[in-house]
Structure 1
Amino acid sequence: MTQWSAGLTSSEAQTRLARDGPNEIAPIRSHPLLDLLRKFWAPIPWLLEATIILALATDRSKDAGAVALLLFFNVFLAFAQERRAQHALDLLRARIVVHAKALRDGTWGTLASRELVVDDLVRLVVGDVVPADMCIDDGEIQVDRSVLTGESVPEEVVATECVYAGSTITRGDATGHVVATGERTKFGKTAGLMRDLQTIGSVQRLVLGIVRSLAIAGAIVVLGVSAFALSEQIARSEIVVFAFVVMLAAIPVALPAAFTLATALGALELSRNGVLVTHLTAMEDAASMDVLCCDKTGTLTLNAIRVDQMTPYAPHTREELLRFAAATCDAAGQDPIDLAILAAAPAHAANDPKVERLIPFDPKTKSAQAFVRLADGTHAVIAKGAPSFLGAAFPSIDGLAAKGERAIGVTIAKSAVTTAVGAIGLADPPRPDAAQLVAAIAQRGVELRMITGDGQETALHVAAEIGIPSLSVDASVFPDQKLQIVQREQKKGRIVGMTGDGVNDAPSLRAANVGIAVSNATDVAKAAASIILTQPGLVGVLSAIDTSRKIYQRMLTYVVAKIVKYFEIVFVTSVGFFIFRHFVLSPTLMVALLILNDFASLSIATDRVAPSRGFDAWRIGRLVAAAASLAFFTGAAIVGLTFFERSAARLDLAQLRGLTFFAMVGMGQIALLALRERDAVFHEAPSRFLLGAIGFAILAAAAMAFFGVLMPPLPPVVVGETLAFILFVGLVLLAVKLPIYRAFGIGREATAPTSLKGSS
């Protein structure tokens, strides 16, 4: 330990910081080349690699090369977007700073925990995460070491004993000196055990769900067409070509990259509104959230607690009531009730109770106790807390609760006899914007449940002021009951959000689908949450709901358009075969089609959209059915175009395939514009990136058709007629989509409360 009672000097701390490095565990970042190679080992690359092997086994090396090009396109695209998303997350994490109270240059101050060095003197209080390995010099604390040991039972730590970085202070306060920082802490040495843990993400589940649905539909079509082709004596090699095309079309190559990019950009947008996202999956669940469990104090109210009324019971006086209440308050703590009572209490006097031992407020007993020596030399125990837990009668508290005030009872026990000293009414008015924000959240289809430790009358009074129905109030709630409330709602199949600020809120924040740490939350609560608010109140929650629903709407457009394009390909190639007795799309052109379509579709992540009006859910079955219906219309239009131009322009088979490719690229881009809006008109103008990408894809396909790239050139008149035709079909599609969207529940209205895991 340092030998200077003033703590380290700033120059000494800088020297040690330069020697030992910052007090943090640097994230393990593998070499970019290794990250790139790992992209070849995932479900989508597996499908492409299997297609390449099949092509080589059937002596179709040109097609194998085309699919290999698509594979590398997918890998480099995923790699680039992942690094972009990681950069966005790094920017967000840089704003999430854990602080510690340390003694430097003789003055206690707040430092970023990464600046701590060995021999720094640090103060630990309830709710703190231990910032480094420390030896306790003074005080007694209770520590939760479950992050290190897995054991949930707290341990008592006294002077000369050690506490380790990452542990949580659950009771008491202490001062200690730092003995190890960063990678040299016990937590730093064991952190590597968690670096290789991976779970199947919800995006991966969505990808697999889409592939499974499309593969089943495609397999049925392939079997039917193959049987007909064999009966018509069509060469087996042609049938293999058709199978290649259907297999390739079913692979959502850019979907994971598009999801990651859209979510990361949404997280950056939220950070500008004072909302920090620590887990991107929370953005997905926030779109589906249909119930928000919200703390009353500090979130719905101002957390500006003040003593409003005092009712002493004879023979005690108002001054005596305040003096006794103040004796149970921890002046060094930050409990708002203690601070309010201390602010109202009279100045210290000789007849003040002399505190010999203080037991701070315990959420389990809802009380604090002080063992005191009174002015007459007798000993007593003064208690302050919820009146129903103090073992005495408080006849006047009903009036306080009816006014929305929190009633605090004060008792004194002498010679095993407990009597009530009086009741104190604490006022904490609602935030000025609370009623407006509660109404706005309700309009979005989210039930807001108010969670409070206050009694029923007090809670209902505040709820009525801000527009929360009485059935949505949970009163007299202990901290550990919040977890039960979250689990109760989840068992109903609901997607649950939970706000919290204290160490006791951590389990419920971690269990909730969307855990939200409010602006004054402890480090423990922030570590357990997936979203951190930096501004008081619910405005940040409203931003998170709207932004996540915008992301959902963008990705809904992408998914619907992708499935439409798949069924369009299956329809055009199979019907085209029955009409022309040839398959009208080659694997090489199929690869070019996928690359151009996916390049443009990625820009959906930047599109301007309105948020959903209700909570959202991925319902793969409905999406596939709706997309198949839309694809029937667009596919029939393309087949009609190719049938007409084949006769009118006397196109040969190679030109017919080129025309099919050009029409499908153009139709895919125009459909993307038409399908992005859930109504017939454009409420939100497309982003310039989306318009630019769509324009590029159409012009690139037109140039390929005109100059004969990967196909014989098409007559200029055919290119012009095709462009005019797909624009006309796009306008008609604006009207065709409306009954289909309504029939299958696709829009911005509320849907069933199902998470991304649902597939019905």
Structure 2
Amino acid sequence: MAKTKFNDEDNDGGEGGGLPGQPEYSAAKATAGLEDKGYSKEVKTKLQGAADRGGKRDDEEHLEGEWQLFEDARWSLNHAKLLYMISKYAVTAQSVDEEESWIRNVPLLVMVYEGIVAGVLDFDYAPQSTLISQDGVSKRTFMNVTQEGKSAVDDLREQKLLNGLKLSSEDFQPITAYQCSLKGLEFVQQIPIRLKKDVDGFIYAPKPFQDKLLLVQLRREYDEEEEKEAQHFYLVADGGFEKMSTVTEIEDVSYVASPYLPLHVRRSEKPMTSNAHRAGEAASGESNIKDDLSEAIHLAHVNLLVGEWIAFGSNQIVALNERLGAMDRCQGGLFTSKIDSDPTATQFKVPTGLTQVGILDYDLINCINFEAEINYPEAEGIVQVENFGMHLNVDGTIMYGMKIEAIMERKADDISLDMLSRLLVDVQKDSSQIINDLLSAYQRSLLEMIFNGDESNRCKYNMVIAEAIDPKLNGEEYMDRGDNENELKQVIGDIQSAHNIGADDVLILGRDGMLFAGPNSRRHEPLLLFYLSLLVRDMFIRVFFVRTFVLDDLLKTIRRLIMEHESDPNNISKVRTMLNSASRDIILLQEILSYLGESLEGMEVPERPEDEAGGTLYKVLNMANMRRDVVVRVNDLKKLVSGAQHELQNLSSMTDVINTKQLEDVFKSVEANTKFLVDASGANERSSASLQVMQVMLAGMFSFDIIDRISGGTLGLSTPWWVEGPPG
């Protein structure tokens, strides 16, 4: 990230890129309440940008000028490039005869990334779990997302240079789209041709397709190496050009980590493994980071807790304790989820990448704590000493704990958030693989249903606990819409609030995680762990709620097919299949809700600490109200599932009526056909009798004719000699 520079005095257009009397667009400064002599009183309340997103290459300094002034603000080169790029894809209609064009958020992020790797846009990026919708199915994937770029888009939206549109996908996921507004088009006219050509260099296809705009296309392809479906973005252009984007290629870093679990969840004082003596191995390892990282925030002595909620019961905990050998002489061992289909065979082969488990302590029906060592293969040159501490509770709370000993050449007392964000991707992915090896087939079926087959990429909550943070600021100063906030977003998602906890500690809450930094952080672990257990339920409830919409859409489809069954006789077989699927989903959803309800019954909110810092943290986390909200939401989900069950019963009844009607139609058809057959048989019988009479008459006539010919009769014929005098 480019460092923020504030110039209180009028600058001369030198370093910092300012013009005489006109400071650069900066919300960070206005937010911090700093005086800015170059702004009028009206502009001070209006500006919402960030000066640190105004980075530029050395060869671009001569491009700065008065053209950057627009709407009482001086926009950076990055803002101008970003606005011009969006204007090539999406602009507002300038007359009633034109159509509106928009660019969706995910394709925009892909194109911004392409601008970064092309060296045109000066933003940082970091991997982030992103939900992508296509063909009515949403799946998560890790993408290289620039928080600085997203913040720049927000700057442009706030000043009305961009318009935003909210819509939903077929499976009810929220989607945001953008377009250049009329005001934005005015500013685009001021942008120099040189900057536009730089942007054209990565948004247009190369020769001979140089006049074709690149479009983003998502493809879901089977990855033979990973043995699962993978999502890739392609840049395509009319005429046949296409290339695969590297936006989903996540950069690895070398690191050394030790297992970690808070004492609050332990059942014994058995020491955990320490890899501190191996910290130097991370420095000897490599990374495949392509971007030049500029760091704003550093942490010291970092402990990570990644949490999620999975339906667990006492019987599953007992079975897991037995499977892990918690009560055996030789506890733990290597584990895999592979099913042994031929237990009597001599040999058994599995792919590399098993999980080594070592038991710490356990309660037979309530919980189990153990260490897990990851042995998954890594890219050449990457050194990752990855050990987890894992806590599995009967209430469904799952924690993966890790103490960071070193990342690359950075030791435990100097951990950057840029590198930590890349480490967290490994933790998110590997923790899913670890728990998958330990869950029962029933629990895996629950996860597969609730996440629509995308359970391996499910999102988890990141709790970062550090003994120190540099720079040490007041809580609200980290929400500066600049370097600090953007780096924090890479780890804990969009920042919701920041608070001072006592004189030395700071708490920053985000959408996907939280950061607690300060010398007293370990002392507040009981409160933080209870808050974590509530938040993982909250995240699961959000996924559950979206899943009810998918179920409701399935039921609506079934109803439509039932109403149109006469036009397409094949609908009934489809309806039966879909009813079976809906019935199974509702049964599993009801079981999950029962687990959720039971897990909340035993949760008691901790008492308020007596010390001032603890009291402040207790008030900020507001756990009593949050627990109540979670209970209310669970009850609401019960109503939704109950409504879906009643709808399923109604549809089943309608299907039974159709089946009965079809059976009646068959009987009526059989009756009508039988009557027709009887009538036809009677007619045949009568025809047969007439035929017999005619046969008798013809036979008689033939007989008399023969007699006449033999005797001569009245025909005037002589009687044959052999009649009058036969031989002998």
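In terms of distance in nm of label points 7 Å out along Cα→Cβ at positions 453 and 573, which of structures 1, 2 is highest?
Top value of distance in nm of label points 7 Å out along Cα→Cβ at positions 453 and 573 goes to structure 1.
Looking just at distance in nm of label points 7 Å out along Cα→Cβ at positions 381 and 645, which of the labels 1, 2 belongs to the structure with the highest value?
The structure with the largest value is 1.
Comparing mean count of other Cβ atoms within 10 Å over residues 461-468 across 1, 2, which is largest? Present the calculation step by step, with values, prior to reporting the outcome.
Working: 1: 19.4; 2: 22.8.
Going through 1, 2 one by one, mean count of other Cβ atoms within 10 Å over residues 461-468 is largest in 2.
One of 1, 2 was used to compute FRET efficiency 1/(1 + (r/R0)^6) of positions 405 and 525 (r between Cβ atoms, R0 = 25 Å, to 0.05), and the answer was 0.80. Which one was it?
2
If helix-only ellipticity at 222 nm (-39500 (n - 2.57) for each DSSP H run of 4 or more, over all residues; to 500) is computed to be -16000, which of 1, 2 is the source? Show your work: numbers first, answer last.
Details: 1: -16000; 2: -13500.
Value -16000 for helix-only ellipticity at 222 nm (-39500 (n - 2.57) for each DSSP H run of 4 or more, over all residues; to 500) corresponds to 1 out of 1, 2.
To which of 1, 2 does the computed value 1.10 (Rg/Rh (Cα atoms, Kirkwood Rh)) belong? Walk me through the intermediate numbers first.
Details: 1: 1.10; 2: 1.24.
The read-out comes from structure 1.
Computed from the coordinates by the stated procedures, all read-outs in this text should not be read as laboratory data. Computed from a prediction, not measured in an experiment: that's the story for all the values here. Cβ atoms are built from the backbone, for glycine too; each structure is taken alone.
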